[in-house]
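Got some structures for you, see below.
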Structure 1
Amino acid sequence: MDSAINPTASDKIERRVPLPGAVDAPRYDLRTEQAGRIHYYADATAKGRPLVLIHSINAAPSVFEMKPLFEHFRPERPVYALDLPGFGHSDRDNRRYSPELFAGVIAEFLERVVKEPADLAAFSLGCEFAARAALMKPDLVTSLALISPTGFNIRGLPTGQAAERAYKFLSVPVINDGLFGLLTTRPSIRYFLNQAFVGATPPELVDYAHATTHQPGAKYAPLYFLSGQLFTPKAGDTLYNQVTQPVLVLYDKDPNIDFHELPDFLTRHANWRAERIAPTRGMPQWEKPAETAAAITRFWDSLG
């Protein structure tokens, strides 16, 4: 099977709308060996242990998902947030995307940009990549705060050959152009975001998601996500089980994650703890930002 989606004539047409910065902070680029140019935001004016924010993976993710935490913590400590490969202002090349690629970029970012032990705060599927990065660079990760993490579902996901077949089907240009175009209309974006909120969805989330999905190359990375190739099979046993740093899980209800395996996992791992941020449905950092930030702060304080 080809390692990347075959380019089509439509790829040569830029479906671009203006994409502003996700947060009002200094912006930089890091040239990586694995994924080309990675764009990131940094406010290092405050003193203290650095915080690195990692967004989720879906059809329309970016640093904007982590904006409330960036704004909350920037007066208190150095804060960094990167657009993962294929998203935001980072390169969106027609390449093969994988958990190893995303985790490797986070690890390289810690080593080359942050350069000292940091706390990580990640969201949804980004939590799996943060955990992988912590395993790759344990000396550079002090703790992890995982917001609505994937990997605790009882539902199975396509893996192995099933995921490859799903990707092969989605890689057909007529199919992937049509599917991605359908998923990234304003009504579709609003529909999916509405599922992640108990209350009203902030309009600025819809606006930014629409803008970031209408950049050249925006379809490439999401199609690996849609085919299931970016998830770690049985992540609790094969990935999270190996993490030795202190970990906080923040969760409540989620339309896509059931957390069925989380209670048992917590009883077997003394370095893990969890706290419900209720009532929320997957994006507590936006729906209840003060409560989310307070829970993370209590976690850090408990570590001394």
Structure 2
Amino acid sequence: MTGFGKTTVEYRNKKIIIEIKSLNSKSLDLNLRIPNLYKEKEMDIRNMVKEQLERGKVEMCIYFDNGESEKQVNINKSVVTQYFNQLISIASELGIDADKNSMLQTVMRFPDTLQTQLEELEESEWQNLRTGIAQALDEINKFRLQEGQALIRDIIHRIELIQQLSSQVPQFEGRRVEIIRQKLQEKINEWTDVKNIDQNRLEQELIYYLEKLDITEEKVRLANHCKYFLETIDKEEAPGRKIGFIAQEIGREINTMGSKANDHDIQKLVVKMKDELEKIKEQSLNIL
């Protein structure tokens, strides 16, 4: 969801710059900075952004490039004249030789000597601004699309790596079961009197214990989750949140497989799968 878009709109003697930046976020978080002239259209601008950018921490800035002020400042002649004449009168009454230049400078510091008139937004200017905003949004969407396509290729590659690592697990399972069986038998021989053991019952307990360590279901579910992950990326228009949920399910199966493994080689495969999955989770946050 990271991206950048910029466009320039010219209207009469104004050059209006529109910049949009976006970073990762689970929802749309828009920080909008615009001149007071456009404040009345703030909700319209926000709605335009919301329609185009579904998620992301978005910063949008609109400003005048040539320093054009949206305020018109005029001198209030009648107020200045009244202040000035009163000071002249007071100076005359007090017998003070007044310096008219310095007196005028003093008067201009008094309240209400300047009139500030805000410029009103014309409909034609607003339409030009709308066009510029639409262009900037189009630019940022193109940027995000290019980045998203690169991320998806990387994520697909990592899912395929997890599938490859998972397919290597079966080659260690036969040896793993036999090693566990031997270790259990050694402990039984060490701790108990073998002559007093019911061999049939012992065999049943060993089978039950080994079944608890079986990872067949985890492998099957992991394979199905990976397949569903790839189908979602291929078919969904905005798969970001969904693949995030599927990645959590993939993580559960990998973790369970690791907790049941009791085998050094399988544990190494599990660690590699976890590493790839963490990278997938980080990348998926940047996909809509």
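Each of 1, 2 could give helix-only ellipticity at 222 nm (-39500 (n - 2.57) for each DSSP H run of 4 or more, over all residues; to 500), but the derived value -21500 comes from 2. Structures 1, 2 were shown, and distance in nm of label points 7 Å out along Cα→Cβ at positions 47 and 263 at 4.6 was computed from 1. Structures compared: 1, 2; top value of mean count of other Cβ atoms within 10 Å over residues 231-238, i.e. the largest, recorded for 1.
One of 1, 2 was used to compute distance in nm of label points 7 Å out along Cα→Cβ at positions 39 and 103, and the answer was 3.9. Which one was it? This figure was derived from 2.
Taking percent of Cα pairs over 26 Å apart for each of 1, 2, which is largest?
On the way: 1: 41; 2: 67.
Between 1, 2, the highest calculated value is found for 2.
Looking at distance in nm of label points 7 Å out along Cα→Cβ at positions 63 and 271, point out which structure of 1, 2 has the largest value. Top value of distance in nm of label points 7 Å out along Cα→Cβ at positions 63 and 271 goes to structure 2. Here mean count of other Cβ atoms within 10 Å over residues 95-102 is compared for structures 1, 2. The highest value is that of 1.
Each value in this text was obtained by applying a stated rule to the coordinates, not by laboratory testing. Computed from a predicted structure; not experimentally measured. Cβ atoms are built from the backbone, for glycine too; each structure is taken alone.
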